[in-house]
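Given below, in the form of structure tokens, are the structures.
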Structure I
Amino acid sequence: MKKDFLSIVWGIVILMVPFFSSCSLSHERQTKPNIILINIDDMGWNDVSFMGSKYYDTPHIDALADQGLVFTQGYAAASNCAPSRASIHSGKWTTRHQIYTVANSDRGKASNRKLIPIENTTVLDKKFTTLSQKLKQQGYTTCHSGKWHLSNDPLGYGFDVNIAGGPQGAPRSYYLPFGNKKNQIKIEKGKSEYLTDLIMEKTLLFLEEVNTPFFLNYSPYAVHTPIHPVDSLLYKYENKPPYKGQKNPEYATMVENLDRNIGLLVDLLKKRDLFDNTFIVFTSDNGGYYGKITMQKPLRAGKGSYYEGGIRVPFFFLWKDKISPGKDTQTPISHLDIFPTLMELTGDDSIEKLDGHSLLPLMTEKQAAVERSFFWHFPIYLQGYDIKDNENRDSLFRTRPGSVIRKGDWKLHYYFEDKDAELYNLKDDIGERNNLAEIHLDKKQELFDELNAWWDETDAPIPTAINPLYKPVIND
């Protein structure tokens, strides 16, 4: 009798093991942090008030930054949108995915281009494992919201849900119908008529229904051109004093409206009791505009340039009670660090080698940052916006073929057309005004040698063929 009783008890225990195991796994899945990557389009380094602007009002973004760790030396992987986005989602240098610009690489007048540029790739090759694919494999529900710009549809790259993402780099209009028949942003109608508002309206519907954990790639088209103001906000900026060249009221309304929408996102997270267990990354895909739209003083130049104004971006991480709030003014970081950081966050070490480094030990355990060099490669031409008002190397192009390396406080620009170089000490000269290439010859050679080694390591294509249509000008 006693033996039969024990047999029954053990049988019950054995039957219950899968139940308890299932409960344990379910609980584990629920406690994984939700992840939101906020990647603003063309928002400059100080186009937000938490980075010092006294012209733009961004109270909701500022509130998030105050709770997170801000990196003032945060870099985009490229100086314009498609290549930087490809690097974020693949975790690879531009030399590996070979998306260097938007559309063609021979931008500007042929007679001004000395070299034939390297042909550009416009679609992210599916041989690369994307961030969203890895998170989906871990049980995350994945949603892309806004600008994609890496293929016709993000659903083929690990996203379960797509809100308004396609091949477009920008809307034709921020008001209905947002595009034309050949370039129509696909999004269902809703209560909102302004594109930034409508995308957030649909994003909130996703967040209201999703069960954790989730990955949201929130990537609004704002604040990219066209500059279409939110009329209800214009009164605030039309007579507001400029700040370091920031003085465009219409652009300012787009910045503030974007901020308002991020506030709605945070409100819903808190309403659903999701905020405390959500890991948030905030950045911009490249540096801000230079000139009539906005300015990034004291940084030099802007979007499309590889001076600091074109690649330095607002950048912070927030994870309540896990990352201590503050401001890191000493540590350079890159878009390439996002992928490995999120992989360590979720405990996934299965991905092949990534080109960035996880920042999680630095942010959660206050470990010393890894000493490393940063590289940018642009074997292409990108025409200038305004030849009369710019801070580029020459007035015709924002980018001429070349590469850049930053190591410590030093930054070297190398140009393929004339094999010339510029060397700056960013600690003393953040505006890159004082070229030290002919003064610190040893440092110039050191950085050039390391750049050469990086070219070899990543099979960087170097343009060498002379353009037969090139017509040199006097003193070229």
Structure II
Amino acid sequence: MEKYEVVIGLEVHAGLSTKTKIFCGCGTKFGAEPNSEVCPVCLGLPGVLPVLNKEVVKYAVRAAIAFNCHINLYNKFDRKNYYYPDLPKNYQISQNYFPIAVDGYVEIFIDGEKKRLRINNIHMEEDAGKNLHSEDTGLHDASLVDFNRTGVPLLEIVTEPDMRSLQEVEKFMTALRNVLLYIDVCDCRMEEGSLRFEANVSLRPIGEHQLRQRVEMKNLNSFKMVLKALKYEIERQGKLLMEGGEVAQETRLWDDKEGKTYLMRSKEEAHDYRYFPEPDLVPVIIDEGFIDRIRSSLPELPSAKLERFCGEYGLPPYDAEVLTSDRLLSGFYEGVVNIFPDAKTVSNWVMGELLAILNEEGVDIENCRISPGRFAELLEFLKGGKINALSAKNVLREMFHSGKDAREIIEEKGISQISDEESIKEIILKVISENPGPVADFRKGKKKTLGYLVGQVMKATGGRANPEVTNKLLVKALEDSGGEV
């Protein structure tokens, strides 16, 4: 593999969060009774005519702006012809010749360096239904079709083959999902099929610029699946090339149970979709005013917020990337910083302790019971010496589970940090008298015993002694042969 460079491009299908379908008034709610959200239009019955949902165009323009695309003021729909049991019309209404947006990009950070990954086009189309096979239906050797998803609006986002590693693919998918969530056009619930991927991958000798035969992998329904399928396919193609073979241009499917790809169809068997202009829909003409109004309604996007966090708060790119990965998380962070203006300390605690608790409990920041104000109050207590870091971590967990504020928990549990020097001196003298061996070792130059003695002070105070004060007073006492503090 040291001889070859990986070339990867993605096709992303994002189901839009509109209340109704793209060409009819049927609902789009996931999980409805099979074939209950259908009508003659989305079932493709004779004599019906599609009517474009204006909200779909708005969502498409929002995405086009967010992904830095050129928006085509003139765009139209085409018929993509193919047969499949869950496609009742035997064609899909899509955009092939005049998509709504072209020439965009997504920026990612790789090893601290910014890289721009290009988007070839974004186009609107309708989704197909869903086939349920024997293993899902309980019926022997039989399949069922649920047409509820037929006609749900999709954005297909097609990248250029700009990705050169699995790390870049993962960064791109994460950045793309974050943008879609920020602008409220897709809920990105991959377990419900609202964000799906197809990956194109090829290998070429390092230094060569010409693209080689690529393999397309379809129906990848999670980030993990995309990465596993690409890893397998890169290794398969690499082994084939090293043995003197050639990679055939073909479409393959990923078998998650077997952990490998298998042939779906070869280039010779590839479908001719016979695109032609959709005769039942007029062209979509977009004016600049429409675009400007949508642009003004967009929130601050992740890339802009990341740069602002680095500049305004002095955060390293990694911190800013994590904190801006979720719009609500970034809002929570700024809410805390507005009250407790130590940006890096807040970043450390949000990224470390808070996210660890949320991940353990399977809760997102939206449903966190700790408000920015209460979080800031906890950090104030820590900074002011009322509690130490260990106690602060325990208090934060109690705040999460009980909904109480830090002050109430500290008072209830009696865990205020002891910073009074006279109180700590008494405990230190007691520890020194009870541990003559470690004390003698320290005075002989074995400085590591200090940690043991500090631990004994902490044990005696239930972890409440101020560590900084404890260390200072203990060292002073140990270095004084008379044992005075």
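We did not get these values from a lab; they are worked out from the coordinates using the rules stated. Keep in mind it's a predicted model, so treat the numbers as computed, not measured. Cβ atoms are built from the backbone, for glycine too; each structure is taken alone.
Quick one: helix-only ellipticity at 222 nm (-39500 (n - 2.57) for each DSSP H run of 4 or more, over all residues; to 500) came out at -9000 when computed from one of I, II, so which one is it? Here the read-out was taken from I.
When Kirkwood radius over Cα pairs in Å, for residues 131-362 alone is computed for each of I, II, the one that comes out at 21.8 is II.
Here mean count of other Cβ atoms within 10 Å over residues 83-90 was derived from just one of the structures I, II, and that gives 14.4; the source is II. The greatest value of mean count of other Cβ atoms within 10 Å over residues 171-178 among structures I, II is that of II. Looking at relative contact order in percent (Cα under 8 Å, 6 or more apart) for structures I, II, the greatest value goes to I.
When percent of Cα pairs over 32 Å apart is calculated for each of structures I, II, structure II comes out greatest.
Kindly point out which one of I, II the value 42, 31, 13 was derived from, the read-out being semi-axes √(5λ) of the Cα gyration tensor in Å, for residues 235-330 alone. Matching structure: II.
Taking FRET efficiency 1/(1 + (r/R0)^6) of positions 43 and 203 (r between Cβ atoms, R0 = 25 Å, to 0.05) as the criterion, the highest value among I, II goes to I.
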